[in-house]
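Derivation of every value follows stated rules applied to the coordinates shown; laboratory data play no part. These figures come from a predicted structure and were not determined experimentally. Cβ atoms are built from the backbone, for glycine too; each structure is taken alone.
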Structure I
Amino acid sequence: MRTDSFLKKFDITALNPMQEEAGKTIRMKSDVVLLSPTGTGKTLAFLLPLIETLDKNCGEIQLLILVPSRELAQQIEQVARKMGSGFKVNAVYGGRSGMLDKIDLKHRPAILIGTPGRIADRFRRDKFSLAHIDTLVLDEFDKSLEIGFEKEMAEIIGALPNVHQRVLTSATSEPNIPAFVGLQKPVFINYLQKGNPQLTVKTLLSPEKDKLKALAKALAFIGDQPGIIFCNFKDALGRVSDFLTENHIPHECFHGGMEQIDRERSLIKFRNGTNQLLLATDLAARGLDIPEITFILHYHLPPRDKEFTHRNGRTARMNRNGIAYILHWEGEELADFIQEIAPETLPIEDLPKATLPASIKWKTVYISGGRRDKISKGDVAGLFLKQGQIQKDQLGVIELKQNCTYAGVHAEVAERLIKKTNNTRLKKKKVRISLL
């Protein structure tokens, strides 16, 4: 695959130094351990050189990518599809029907992505050949080990007879790599020490131990910007969500106790601007494809600096500036790893309210047809612009799924658009169109 055509698809003028070095090393067929901060483009760094090695004449799986979360599996699948290499790509993970897996894998993908639990399950149930898998990627492998996937990872790797190259990625320094991974004289590429000069950390002091009122004032100070509010536990997250709802502050929730479809829809509405705030646990600290975050707010500080770093990696990505706010009760001592940073401290009572921009509000539209129905983003855009009679600037992000599609549209045209396009044909399928 030509690098210049790849860059054009992703609106990139040039690969960054980490991506250049990783690509060069991976092309040498070495085992590679790539250590680089969250948001620096590790997915692109390994996908580009590895896709170049795939055999178009092989009808079996050639590249296996193991990831710790469903969202990261979906993200890598989207990136691989966007590259337009012509190779079939599929992701399998918990929370979706095993029947969908069987349908997707009936015709083998060249690239298979998945969580260790679901990949191990498919290996046990299905009888497809593993002999052609010669490249293994363990993306955010330390997280997979941390959350208890060691047994499944060992089982999967033990079932692969012909792996010749292994690529491991992490945003954590000095990772412990188990022997079962089978690394052979790995080359370490370490960009962690370079830090993130685009990130600013500030502490917002709450006069009360219960920080809910301080949170409202902090959000009034920050203004109408996309950001993630992190809580340590889903019960506490629920309490914060109730407070935000009572105070008419729109937001989406994201945590491991939610159904997979609800998690996906929260992220879709957050990405397309329907809501600017994502209230999340550490499930959102890695592997989310949300490039335009301007701030992180730690309602609760995580217990360790590693989680703090991963959370902050959601902002200040790919050379953009970002701010991490720590909402802190003034009667409690900050953790040592925060004191070492010596962030600027701002009393919550002294914060001015932001002047909110006259921003466009977006709604999310659901379409009951997707990739499996041979529907493309262009098909959806054509329907909405012609039959729906909306303008180009009134149509936002379109996200294709296997069985459905989501699109962001200006709020003032959403209802009219639905009336004009619901129960119409898109390609050969009659689709239902409704507000999400």
Structure II
Amino acid sequence: MSQKNITVQSILDKLNIKSLNEMQLAAQKSIEKQKNTILLSATGSGKTLAFLLPLINMIDANKATSQAIIIVPSRELALQIEAVFKSMGTNIKVTCCYGGHKRETEENNLIEAPGLLIGTPGRLADHIRRGNITLDTIETLVLDEFDKSLELGFKDEVSYIINALKNINKRILTSATEAVDIPDFIGMKDPLKLNFLNEIDEETGLAIKTVLSDGKDKLETLLSLICMLGNRSIIIFCNHRESVERTSNYLKEKDILNVFYHGAMEQQERDAALCKFRNGTSNVLVTTDLAARGLDIANIRYIIHYHLPMSEDIFTHRNGRTARMDASGTAILILSPEEKIPAYINTDIEKIDLPEKRIIPEKPKWSTLFVAAGKKDKVNKIDIVGFLSNKGELKKEDIGLIEVKDFFSFVAVKKIKVSHTLQLIKDQKIKNKKVKIAVAK
């Protein structure tokens, strides 16, 4: 099937998007006509779709060769782009390469060359050194969130990859900040720069508020704030991993169900934490700035800056998790007595007065089950729904979001049904195979 049979409208219908925004239309036009495009647009404005739409017209699905490569700074962003690409419904093979899981899995996927490669600099460079990627057919390069790749110390790896790609004739760079010089090795000669950074500010629907803490330790204030906000989705940003775990443990002790997320966690732990937050098992995510980019989590109502961001750029990216694509959201800064509102925040800021009485928010109604089988075991969402319905006696409304990874899956199930369902399915098989299923840790 030719990609010409796939229209922009058919893709938008699959993604439940009514129409492209001004930035996406401009990006599509530039990428199709120009050799080099720089796209600057705020987090959450739809940059991923902006470069994927023209990309599918550049890849010939009938050729068994790799034709385009997307380099990203984090595994989460790589997986997010892969998910969007797959949901577009093309017949182009895509392979995602990132650290934290078995390289052999990717090597098997690379035996038959994918039309599109997505990956982090370290893992892509590793595959190139091992000769797993056919380089001479790749003609299109996308550097997504390129400023972050340089910031995270990937410069040498990105340089190595680009120098290995001898036949690139189209380059696309995206960023949510303008504050980075583009290194010469990227080869961006006479690029067309599309700058939509300022145009979104007034339309974001983002309210910024502040709450004052009595002392330097803000935990008591944070607890009171969460109790006031109720059981809405909340991301709490801390500046250090140790602070993330300390804050998470304190909230658990105070009966606030939450999950935490940072860079020192194993991949399965990260996946479990994000899945629980996405599917409503937990309404509160405590995290470092690792979660400020590349995470696609819908309907986040509140961003809490437990620690003040180190820079305006980080502040912008943190806030980009809420008020996405026409939704509204609120960012709240908790200030200790000696802290002041950063100078770069020049909008009107409302001060929140916390109620004296704390009422612990109602607990989420969902729980998450871990299933020790995934895509590589030929298990998909339909298999899991069928199994839980037939063997676990669950109705359709008892099953929530399902995420299927390579070797395991996560399923949201109504909390009141979990115990009975686990009892019913403990000796049953999925696709004639006994699979461990338990409440996700």
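When FRET efficiency 1/(1 + (r/R0)^6) of positions 137 and 217 (r between Cβ atoms, R0 = 41 Å, to 0.05) is computed for each of I, II, which one produces 0.10? Only one of I, II returns 0.10 for FRET efficiency 1/(1 + (r/R0)^6) of positions 137 and 217 (r between Cβ atoms, R0 = 41 Å, to 0.05), namely II.
Comparing distance in nm of label points 7 Å out along Cα→Cβ at positions 129 and 233 across I, II, which is largest? Show your work: numbers first, answer last.
Working: I: 5.2; II: 3.8.
Biggest value here belongs to I.
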